[in-house]
Structure I
Amino acid sequence: MQRLLPAFPALFVLLWSTGFIGARYAMPHAEPFTFLVLRFAAALVLLAPVALLAGLPRPGLKPALHAMIAGGLIHGLYLGGVFFAVRHGLSAGLAALIAGLQPLVTTLLAARILHETIRPRHWLGLALGLAGVGLVILPKLDLDPSLGWITLGPAVLAMISISVGTVWQKRFVGGLDLRTGTALQYVGALVPVTIGSFLFETQAIDWTAEFVFALLWLTLVLSIGAIFLLLFLIREGAVSKVSSLMYLVPGVTAVMAFLLFGERLAPVQLCGLALAGIGVAAATHARAPKEAPPLG
């Protein structure tokens, strides 16, 4: 297990990036909040028996509530906000640009609330990563001046929600077993998307093979696999460093879209991916401990 730990950040970025590809397959067949209700409910149905059968101690009311709040922020409000904004006219490029502010906001919150030390190298890495994200999405950036808060508001709310949720997870939920904590997160995540589904949607679903595959993929690989990796990384490391990994997602997604859908992959996007990689490397670099001087 220890040998695999260095590969966890790269594996997380790869899995997380497939979420945008899976959403492309799913969205033509269901409205976003309705789809997220199915996805979160399926993840909860799979995770709850695992936590129960493992004989894990039941968490107290306060830790359980903290886990549900984190889930409502990281999953419910974040994904719900992004999906709602894109469905109502916000370009994917602008949504990605707004989401790209998340590592910066998370770092500011982590420094203020968790008292994490943010070194100049880390700030430089964050700046390079944000610039790289900008280059990746530049060819698809559509700045429509007619867009209002009906689209921009949910996207900004989503970015703030995942930033606050990440810090909340580190501050209040780190002591819970990952299986129990993740199951409780999906209880919390179901609250905002269920409300959104009943308020804004018809709950109509087109049960095609493509939709079922997307639902299974996003549930098993994203809502369970990638989220377990994210929560593990948050528990084991600095929140500010973990959040910087998000800078790699737009570039990796662009490469996947090129391979799967034949979408254009411009040279400037490859340069952006490389720049984001340099930024993440700078932001996550850990100084080697100084060797103690020899005795005598």
Structure II
Amino acid sequence: MASLRDIQTRITSTKKTKQITNAMHMVSASKLNKAEQNATSFVPYSDKLQEIVQHIASGTGEDAHPMLKHREVKKTAYFVITSDRGLAGPFNSGILRKVYRAIQEKHQSPDEYTIVVVGRIGRDFFKQRKMPIANEIIGLSDQPVFSDIQDLTNETVQLFIDEEIDELHIVYNHFINAISQEVVSKKILPLTDVHENNDYPDDMESIYEFEPSEEKILQTLLPQYAESLIYGALLDSKASEHASRMTAMRSATDNANDLIDDLSLQYNRARQAAITQEISEIVGGAAAQE
């Protein structure tokens, strides 16, 4: 049975841990508010860019730009967004499990795929398993701006344009709300959606005039559009990361409270037993002297 000193030491240690987890919960809650605003404010820009690209591409064929062209898939790239730090519940494990299973099911050798990874957790995971990494970035801020990943997105899109890869899939955590996130995997290259979804206004012709030509505009807009999809997913992922960490730290704080209650009850019972034992010894000693 643990001594009173041991129980008191565990109570003190648990209280200190609770202070840390509670502070991390509040910090993550503050970061979540800002990250959610960033993700939400980026949506109108992304939607408008998609609308324009869809309108222009609807009047062209797949040959108008390499990013629109379907080709035989010889090599697939996976753009994986993880975090640099842990203590975020299942945030990273869900993503890495989904990517790893997809690779094991679809590919027979490392020559058939490559990985572009954001975050130290994902980078270390793939390196430990000796999986091919084409590019990586770690140390992003909690509220990233586009310039932070501009080089990475540009180089990733260029891999497809140069036909070094034939498909690009992005895997990340989609933010639903503060307590719910969903692992999402979707193909962003080639840009098949620009031909499939044409729900732009009928009077688009009267709104936009294109110079010098639709084909030349596509050469500029399509890479920007693909890069915006990646950046939007990163903002979405950051909101999910902060929400997941906030939830994990809240659960840790609640567990610490439960443990402190249990230890306090155990301490009081042990203390009462010790007092009862002392009283019994005193009474027994007094009776022996009579």
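Figures for the structure shown
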| item | result |
| --- | --- |
| Distance in nm of label points 7 Å out along Cα→Cβ at positions 90 and 266 - structure with the largest value, from I, II | II |
| At a computed 21, 19, 10 (semi-axes √(5λ) of the Cα gyration tensor in Å, for residues 74-169 alone), which of I, II | II |
| Which of I, II yields 1.00 [FRET efficiency 1/(1 + (r/R0)^6) of positions 162 and 234 (r between Cβ atoms, R0 = 25 Å, to 0.05), calculated] | I |
| At a computed 28.3, 116 (Rg and Dmax of the Cα atoms in Å), which of I, II | II |
| Of the structures I, II, the one that 32 was derived from, the read-out being relative contact order in percent (Cα under 8 Å, 6 or more apart) | II |
| Identity of the structure behind 0.90 (criterion: FRET efficiency 1/(1 + (r/R0)^6) of positions 10 and 138 (r between Cβ atoms, R0 = 35 Å, to 0.05), calculated), options I, II | I |
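No value in this document is a laboratory result; all are computed from the given coordinates. Since this is a predicted model, take the numbers as computed values, not measurements. Cβ atoms are built from the backbone, for glycine too; each structure is taken alone.
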